[in-house]
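Undergrad: What follows is a set of structures to go through.
Since every read-out is calculated from the coordinates, none of them should be taken as a lab result. Since this is a predicted model, take the numbers as computed values, not measurements. Cβ atoms are built from the backbone, for glycine too; each structure is taken alone.
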Structure P
Amino acid sequence: MTTVNQKQTMPPLVRTAVSVGAHFSGLSRLVAARYGGRGMIFALHSVVDDDAFYPDYTLRCSTDRLEWALGWLRDEGLDFVSLDEAVRRLGENDPRPFACFTLDDGYADNLTRALPVMERFGAPFAVFVTTGMVTREIDGWWFGLAALVRSYDRIELPASSLSFDCPDLPRKRLAFRTIEAMVHKDFSLLTQLREAIAKSRIDCRALVDREALSEAQLRRLARHPLVTIGGHTTTHRNLAEAPAPAVEWEMAENRRFLQEITGQPIDHFAYPFGHARACGEREARICREVGFRTAVTTRAGTLFAEHAHELHALPRLHLAGDDTPSTLRCKVDGVYRAIQSRFGDPVARM
């Protein structure tokens, strides 16, 4: 069995080094002239009181860190707007810079922890809700992976001859991020991961029940003037791996479910996982045909006027729990998009 040497690569450290260098050298501002765009959509998942003890920290943001990030963005002169207002500004070529905020999946803490912070800043935000989170039927393998990493100092995936040593929190976080990234590159690994979770007697449904919105909480969120509820499929599956009729069902049934509970139109959608291996032009076409007005991906990039004609392929930027002034500066200025595109097209597309 091969033990994965997690010390071989440390992306967060590399990202920090690049960000600090670009920020303080003034390079970030130069890049912004081409890659900065009109505005941006930030993506989050769970908002917690303190993210210090979570191995799945990539999915968590503390209330203190969220409040700091909102303050930093406000001081930079960005307007906080809803998705509807963002679309309007793109269509009318409104030059005022803006930021949108979105939270994926349907965590209960979006109501209990995120909302009070957003209220203090008057910041609208969208919550993209998966039906299975509310019904507790979702395959929440990421909950199980976090529990597995939290509970054991060594994780083994025998069918792939892989193991991960994670005796302390830094290596647990790295193990979670590494395994999660492997799954996103090859979703067939989920079978092995589910087996490891089941063997450890971890109850994913109980974990989901502890963290997910209830119907009553969803209704409370939907009634709040700052909140927009959006769709996020019925089961949170990788849509690119599903046949077209299943993709349509995932979207349409989720939209119907949410409209029935909230009594409101559901016009916006987020593709599960959102990267190139999880959604593409076919999914964008089906999303449009189902009736969603916009759809967001996880392709990194800022928004440009061209996105007014590609509303079902909107890029987002991850608002991370470990963001610093330098990393936020680089996100707002489009530095990461410039690097990922090898200084090519600034407009992130499907």
Structure Q
Amino acid sequence: MCSGADPDLLNESPKSEQIKYAGIGGTVFFTAVMAFISGSYALFTVFDNVYISIAFGIIWGLLIFNLDRFIVSTIKKRDNIWKELLQASPRIVLAIIIAVVISKPLEMKIFEKEINQVLLEQKNELTLQNQNQIAQQYTPEINRIQSEIQSLKNGIDTKEKEVNDLYSTYITEAEGTAGTMKLGKGPVYKEKREKHDAILQELQQLKESNKAQIIENEAALTQLRSKQDNQVLTSQPIIDGFDGLMARINALGKLAWFPSFFIFLLFVAIETAPVLAKVMASKGAYDLKFEDQEDALAIWVTQQKNQRAAMLATDTTLNEKVYYDVAEDQEVYAYKKQKATDLLKLQSDAFFKKQSDIIS
């Protein structure tokens, strides 16, 4: 049944023919089983659902089974092996395509650990790239705010240095170690002290205004960094989920080709085995019976066509003779003439009535 053989003809054939087609059918069946496993795993990597995967695997296995059975059953034994190979070449190409589709998901399962390692490296690279891309969005604004904060702090430091310098100036003036070099708090001391106090007051005002601005900028900086971190956290699950079917196929392509190539060759051999076995096998009793059955049907169809053609030719000849004899019959001629005359009269009366109605 799996080989697509006619069970009635096969039962009339020798046991060796039944064994041969049982072997071909077994190959077709187990190829379908492998297709079921392969398709189920492939869809599991996409939907991560066992029931959907098994349902799809059953449909896929039945599809491959039907295709293989069709390929094997449509190959006819001929007297020339090269003609048989030419006839089977499109089917062999189709079998190779099916082998590729079946083998890839199973290769992914066999090399799952190695593929996971490649995917981990790719995920790490994607994570770094993602962080850098997000940082590029926020870094200019963060740098601007940080620069503004530093500028405000530098303004306070500059003003504090100016205050400290003025403090040192009026102290040394009072001690007589600098300035006028006179000990005591004279007019120069008073002038320098007043200047120091004025700058000190400016420093207090500057601290108050700059600190408020610094607090506001630091809050904006914290908010920007929080947005950046949230964007990184939001996009990370997308990177973590980068292990779908296409990603795994690409990761498989980055591994050594030698083991994968031989697994592919194995499935090509399994898939093309029924076709090649039927092509390479000698013509057996089943093939002879099948050919005899087809020839008998072809002869019967040809006979039916010839018979219908002969009947058509005879009927045409009879019709021509009958109508020739009728054409020479005076009674038929007079009858048709009378009818034609009546028809012309009716047409003339109808035309006259229509014209009369128009004029009146």
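Undergrad: Identify which of structures P, Q gives the largest calculated value of Cα Rg over 2.2 N^0.38 Å, for residues 108-235 alone.
TA: Sorting by Cα Rg over 2.2 N^0.38 Å, for residues 108-235 alone in descending order puts Q first.
Undergrad: For distance in nm of label points 7 Å out along Cα→Cβ at positions 100 and 324, which structure out of P, Q has the highest calculated value?
TA: Comparing P, Q by distance in nm of label points 7 Å out along Cα→Cβ at positions 100 and 324, the maximum is at Q.
Undergrad: Given a value of -0.33, -0.39, -1.33 for log10 I(q)/I(0) by the Debye sum over Cα atoms at q = 0.11, 0.12, 0.28 Å⁻¹, for residues 52-123 alone, point me to the structure among P, Q it was derived from.
TA: So the calculation was done on P.
Undergrad: Assuming 0.95 is Rg/Rh (Cα atoms, Kirkwood Rh) as calculated from a single structure, say which of P, Q it is.
TA: P
Undergrad: I have -32000 for helix-only ellipticity at 222 nm (-39500 (n - 2.57) for each DSSP H run of 4 or more, over all residues; to 500), calculated from one of the structures P, Q. Which structure is it?
TA: Q
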